[in-house]
Structure I
Amino acid sequence: MLRKIESAEEKAKREKRRNRLLIGVMLLLLLGSTAGYSFLSGDKDNAQKVGSNGVQNIGGQWAANYNGQTLYFSSSPETAKNISLSTFFSLQDYYQKSVYVVADTDSSNVNYEIASTLGQYTGRMQPACYGSCDKDLPEKNCTDYLIVWNSSAANNVYQKDNCVFIDGDITAIDAFLYKIFGYI
């Protein structure tokens with residue numbers, strides 16, 4: 001096969017057309033990816049605002065900003081509002097104090113949920129026993145700041161002296177934490 005001999009004008013015209021086509025494709029790709037990102041990402045990394053309290057759903061967790069710190073919860077504030085809360089404590093009651101946590105069963109989720117939020121503001125958090133026990137833990141009563149969790153089918157949070165008793169699941173714990181931080 002023989003190639004047709006081109007003049008300099010024809011060659012320049014062909015290059016100009018090729019460059020315009022390439023620029024058009026690149027521009028379409030740039031605009032399309034920007035538009036696609038804006039439609040898919042939604043509001044702040046797929047975050048949805050929930051009411052006026054500023055708590056957002058981010059990747060299946062609920063996040064709230066408190067004094068520049070991000071607090072994460074497992075339950076939504078709307079779900080937590082349905083839990084019976086009979087406690088008057090606020091964050092100031094726990095601020096820079098020793099707080100003890102008692103859990104009746106495997107409590108890794110419970111300890112994490114409490115420590116990752118409230119633990120940022122306490123002096124220290126530590127597992128303990130409510131009253132006497134055979135574990136190698138300090139034995140505490142309601143003269144100390146004590147959070148006692150019991151797994152239960154019914155969610156309920158109530159206070160006796162310096163003890164807060166949380167009966168239920170992770171939603172009851174989140175209700176207590178939302179209340180402490182003033183979100184419900």
Structure II
Amino acid sequence: MSITTRKGDQGQTDLLFGCRLAKSHPRVHALGAVDELNAALGPLRVAASSAEAKQIVPQAQRWLITLMGELATPPGNEKRHADTLSERITGQNVSWLDEWVARLEAEGALKIQGWALPGEAGVMSGAYADLARVACRRAERAVIDLQGTPDEVPNVEVVRFLNRFSDVLWLLARREEQAPEKADR
């Protein structure tokens with residue numbers, strides 16, 4: 001089977017359960033923004049020097065695939081999604097991120113007051129974390145844009161998850177920028 005199906009040549013793409021939408025549809029934009037976030041995490045996953053990033057990023061990537069499944073579920077098919085793909089973003093995922101925020105702040109990742117200048121420390125993994133952070137904020141905005149529309153994502157934990165994950169990524173960027181001897185502990 002080829003990756004090239006030619007089904008998208010007319011400007012539409014598939015969601016789950018046989019639904020097709022225009023590639024310009026806001027739900028497809030949200031799905032694409034989460035996909036971009038997951039791809040942006042790849043360089044951070046490879047370059048990370050801190051034990052924290054090495055633990056957080058792979059788990060978050062797996063959860064983002066779950067989140068994309070929720071976004072790819074057409075409105076009205078949530079039960080079908082739950083019956084066939086039981087995983088979804090929950091408050092437990094958000095709590096896990098909250099625990100990482102508390103831990104990273106306690107370990108000194110929040111030393112900077114005000115705006116950080118991405119890349120200033122000359123640490124590639126920190127710059128990658130900042131790129132992933134802005135991709136996360138874009139994904140969060142795209143999901144929020146669906147609110148109040150027929151395409152609203154019914155799972156309120158999705159926005160909470162993306163919001164919290166962007167905080168974690170900001171802290172990971174600062175953590176990665178710390179001296180290598182601190183990042184290795």
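No value in this document is a laboratory result; all are computed from the given coordinates. Worth saying up front: this structure is predicted, and the values here are computed from it rather than measured. Cβ atoms are built from the backbone, for glycine too; each structure is taken alone.
Among candidates I, II, the computation of helix-only ellipticity at 222 nm (-39500 (n - 2.57) for each DSSP H run of 4 or more, over all residues; to 500) that gave -11000 used structure I. Sorting I, II by mean count of other Cβ atoms within 10 Å over residues 12-19 from high to low puts II first, with the largest value. As an exercise: mean count of other Cβ atoms within 10 Å over residues 76-83, calculated from one structure in I, II, equals 13.0. Which structure is it? Matching structure: II.
If you line up I, II by distance in nm of label points 7 Å out along Cα→Cβ at positions 36 and 172, the top spot, with the largest value, goes to I.
As an exercise: relative contact order in percent (Cα under 8 Å, 6 or more apart), calculated from one structure in I, II, equals 31. Which structure is it? Structure II accounts for this read-out.
Comparing percent of Cα pairs over 27 Å apart across structures I, II, the highest figure comes from I.
Each of structures I, II was scored by mean count of other Cβ atoms within 10 Å over residues 68-75; the highest score is held by II.
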